[in-house]
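Heads up, there are several structures right after this.
Nothing in this text is a laboratory measurement; each read-out follows from the coordinates by a stated rule. Predicted model, so just to flag it, every value in this text is computed and none were measured. Cβ atoms are built from the backbone, for glycine too; each structure is taken alone.
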Structure I
Amino acid sequence: MPFPLVARKNLKEKEPALAKYSKEIADLVGQEWEYQFDLDGFSNYLEGKTFSCYSKEAPGTFLYSQVMEALRDALKQFLNGENPTFRKEALLDAVSAKKVIITVDTDETNKYEYYRLRFDGGVMTILFKCPVNSPNSSHFKIIESLPGAGGYPFEVALEMTRLQPRFDTYLANLSKATGQTWSLMEPAVALKLFQSFNADHQKSFAGMYLDALEKTSGNIINRVKDEMVKEAFAEKVPNATLTFVWKSTQTNCDCIYEYVNGGLVVSLRYQGFCNVSRDYDFERDL
């Protein structure tokens, strides 16, 4: 159902606000985006409803002014966070089609979120449940909604990027102590390990992964101070790769060092790297 004349006039009146916020967003992200407003869907949604604190005669005020202003503010806060380059790259990749759709949230199972973001096929979609709650930047949860990198959620990918220098340091120290050039497991293997963890452990994956590397590398560095141990260990791991695996069927020990395809595999009994030992005696296996 089309909007009545007074509502159409309000949409026309608020076009300058739409142009203003569109330009400000373009300046923030470095490119122009197309905005598609589901006006017919919004009009149909309003039909037969009564809102005490929202005028159905002012869709332009809501869509072109309030929603766009809130989106601009949310993007500004997001892009000004830690590691802005990584954030911007992830955002532009998620909105590669340079298109934003603003439409009604028709999901009947959603009872509590007034505004939701979706990223799919290079398009950002803003879903609103009820226009009586004027949107602000806190409604647009970009971090929680944005796809990450390498298959990880954005928050995990961001933390992995932040911690990368420390990963590099531990690997460099291990390489120096052993006289070999060490590397971590392939990204696909690490992602598979991440996916095998429960939701709570996934949130802390980056920090726990780093802690596991610190403990394992520290243990090796301490033991290869003995030249005989160093030589025997090098013979076991000619490829100098370090992999962590979780084996739910492992019952005899919380943490086991195994030598597979010329690399070291640290097998864990429990999720979350929580049983990686600083003192595992691998000399007995050499």
Structure II
Amino acid sequence: MSTPETDILTLGAAPRPSSDAELSARLRDALVASAGVEPASAERVQVTATSSGADVPSLAVDLTGVTLSPREARAAQGTGGFAVVRRERGTIGSLRVDAHPVTVVGAGADVQVEATDVPFEWVEGAGGELGVVGVEPDEAHAVHGSARVAIPVRDLEAAAERVAAQLAAANGLRLTRLDLRLTPAGANGIAVVAEAQVKKSLLSATVEAAMTATVDDALGVTVRDVRVTSRNPVVAALLGAVRSKVDRYDGRRVDLVAELPAGLRLTDVTVTVGQDVVLTARAH
């Protein structure tokens, strides 16, 4: 018996769509169901696709005005899989994703992604299910493209405050204040400093956290100056376990080129900080 695969984007029942309009509609419905799209914004999701045999010559996705919920996306993971009995390789000739903006955790992200020669597989299940699943690119099937993501600093600050409040509540604390500062670090990096005021019963304390992440010319990301501290001795003692985990990341370098599949070669990554935090990347 085949083992169910859970990373499949389920498109309903086989056979494959017989027209561009049907393919576009099925992909759109699957995206809305699996990507954590908030129902109130679902009508704004736009998908336009063309088909030619097993290939998809063009696929354009527009998420402008859409709100995504990571919680709903996580809940949807693993619910659409099935045991695969048939596969056929295909290629997306031209993929474009736009969002001007898409909202995630309250932060508006302006997104533009373009890629060519993206490999995937059509899959069918024993019960007549149809789906598509991504295929890791290799040297023989390299993906080329670019991506740009820009998020206003004020949105990141507000999103961080919401997440911090939830984390504090989960640990029996109440967040009363959060100050987040994002500044450039060198020619290609970002420095983050956060100061949070938390309360529990009569206890009130300030927790400070900071880190710097920079991208070097060899496309490695190095995290430095990581710290989590508090001037309150009781809270500082409680942070001991957290600090030991955080300290492991201080000075760590991640080679972006080595961590990616052979068919996805980054040639440029930049991070800039102004009114927006902007991340751009190119792969050739």
Structure III
Amino acid sequence: MPLEKRKIFIIGSRGRLAKAIVNYYSENKCYCLEREIYEDWSDESKLPEIRDFFESTIVDESVIFITSGVLNSKADKALLNKVNYHLPWNIIKSLEGLKIKIVTFGTIHEKLADSTNPYVKSKIRLSSKIDSFSSKSTKVFHFQIHTLYGYGYPSDFMFLGQLYNAIKKQEKFNMSSGHQIREYHHLDDVVKSVDIILSKNTQGVIELTNGSGIKLRDLAMGVFKEFNLMHLLNIGNLDIQHKDKFINDYTKNKDIELVDFRNPINGVCDYLRSIL
């Protein structure tokens, strides 16, 4: 269970991950920072300002969740690095030495070290810094997460968002061969897993894996079959744009063995039904 007295700070509180964190830590005091407060913290000159802001507010064992991020790989590269790398790293650097925990989020695709995806590259840059970060007081966690769903509507540029739109509009769903491997995790399962790991004597870069990898084609077929819309599914009509994962060798993180993740097809179908 979440601790009752620690303060929870969330940077990037408008997103779905942030909403799941607020819901999970409802017994704690959650501070959701407005974007106007931190939007220029990616500037190196703002380190003293960042420390002043938190030093006057935090208590020992406070947790700062940095959920802000640009996920679209087609976004401007400078913006990707500003939000996904400079902002979280400046916060970490400015608060070094304080007895707190700082949590950042990346992608499991960081393990594809030579990725051609600009979004993944920005996250690799961050995790590389965190991997070499060392402080006796300040614990920093970087969770490499899989594909998330739940809490509102999926983004249009994401696979699940395009799938949702096809079902809602009763339109053809064009996709690649679909041999790419993914794990689909409900946000509530992810936040519960994160909290369990935060309670352990660990830190650094952590892979948040359940061991339930599935081919995108199998996920799509399962969903369209459930909705009796198989005639809309068009597999193999698009090219795969970036280096990807095609071997299903994911194994569950032992620290979260007791977390019962939702079945990917059943979970996604339940989620889609709730928003259609």
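Can you tell which of I, II, III yields 4.9 when distance in nm of label points 7 Å out along Cα→Cβ at positions 109 and 181 is derived from it? Don't skip to the end; give the middle numbers.
Details: I: 4.9; II: 2.7; III: 1.6.
Comparing all candidates, it corresponds to I.
Quick check on the output: -6000 is helix-only ellipticity at 222 nm (-39500 (n - 2.57) for each DSSP H run of 4 or more, over all residues; to 500), derived from one of I, II, III. Which one produced it? Going label by label, the one that fits is II. Suppose you compute P(r) over Cα pairs in 5 Å bins from 0, in percent for every structure in I, II, III: which one lands on 1, 5, 10, 13, 12, 10, 8, 7, 7, 6, 6, 5, 4, 3, 2, 1, 0, 0? Answer for the origin of the read-out: I. For the structures shown (I, II, III), distance in nm of label points 7 Å out along Cα→Cβ at positions 45 and 101 is largest in III.
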